[in-house]
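Got some structures for you, see below.
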Structure 1
Amino acid sequence: MLKIEQHSRIGIDSMLFIYLLEDNPDFSDICASILEDVETGKISGITSSITLLEILVKPKMNGNQKAVNDYKDILTNFPNLEIVNVDLEIADIASTLRSRYSIKTPDAIQVATAINKGCSAFITNDFALQKIEEINVLILKDILSSK
């Protein structure tokens, strides 16, 4: 089941924003399409505050304060996108996911946030997350090939 339209509330991995902001030649168009659906309210998006951490690393490494400010502004003012802080419940779900699937902490937090907020799908391009059974994990590359 790869159709995003079948989901009204989706978890969004950091890489969708990174691919779009960095104009990734393979994935920026599909990311733009998904995020446009969020922006227009066709679907609601959930992401962890970890996303802000992850998208700001490269511009900070490059000393690009304008990009840092722009990225913060874009993410924090994005229509129909809820940015969720890590709380005790999300941390507990994330620890269960890490122990069950041996995934990295940021990935576990992202997926736990989506589960906690009632998302029916989590969109990523990380194939390692496909093994998670608690939520429908949609892979960007698969979405592209199904179009």
Structure 2
Amino acid sequence: MKSARRRSRELATQGLYQWLLSGAPAGEIDTQLRGSQSFDKADQEHLDALLHGVIKESDELSAALQPCLDRPIEQLSPVERAVLLVAAFEFKHHIDVPYRVVINEAVELTKTFGGSDGYKYVNGVLDKLAVTLRPTEAQRGRH
């Protein structure tokens, strides 16, 4: 059974995927997500924070991710890019969520929506990003 937070991350990833491909306004994407079957089972506050926060801070989040990538962020698949943006936002703004949980959720999202080995790439990128955005926690996790 999926948690309400997992569902909110799934919906945010789907919305960001749409945003990356179409450039549609956040409000339009938000309206479409509210009409989806799993919306009622999602943590709606968390979904709003993720979707609108990532769109608002996409340049800053992309800049934080770029040193951890092996190519320009624009060359990533839209699924991997959306998942990485969600995770970067959670690293930065949801300190209550342990960094290992953020990484695990991102890996699961990539397994659900992405290519066959995309989750390995996402895992590696987020391991590097954790050292930058959650240095104390990441350092403790390595010992």
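Read the figures in this text as sums done on the coordinates, not as results from a lab. Because the structure is a prediction, the values reported are computed rather than measured. Cβ atoms are built from the backbone, for glycine too; each structure is taken alone.
Here are the numbers for this structure:
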item	result
Which of 1, 2 leads on distance in nm of label points 7 Å out along Cα→Cβ at positions 18 and 106, largest value	2
Highest-scoring label, criterion being distance in nm of label points 7 Å out along Cα→Cβ at positions 26 and 90, among 1, 2	1
Rg and Dmax of the Cα atoms in Å, for residues 74-113 alone from the coordinates reads 10.1, 31; which among 1, 2	2
Structure with the greatest value (metric mean count of other Cβ atoms within 10 Å over residues 34-41, set 1, 2)	1
Parent structure of the calculated result -16000, given that helix-only ellipticity at 222 nm (-39500 (n - 2.57) for each DSSP H run of 4 or more, over all residues; to 500) is the read-out and 1, 2 the choices	1
Of the structures 1, 2, the one that 23 was derived from, the read-out being relative contact order in percent (Cα under 8 Å, 6 or more apart)	2
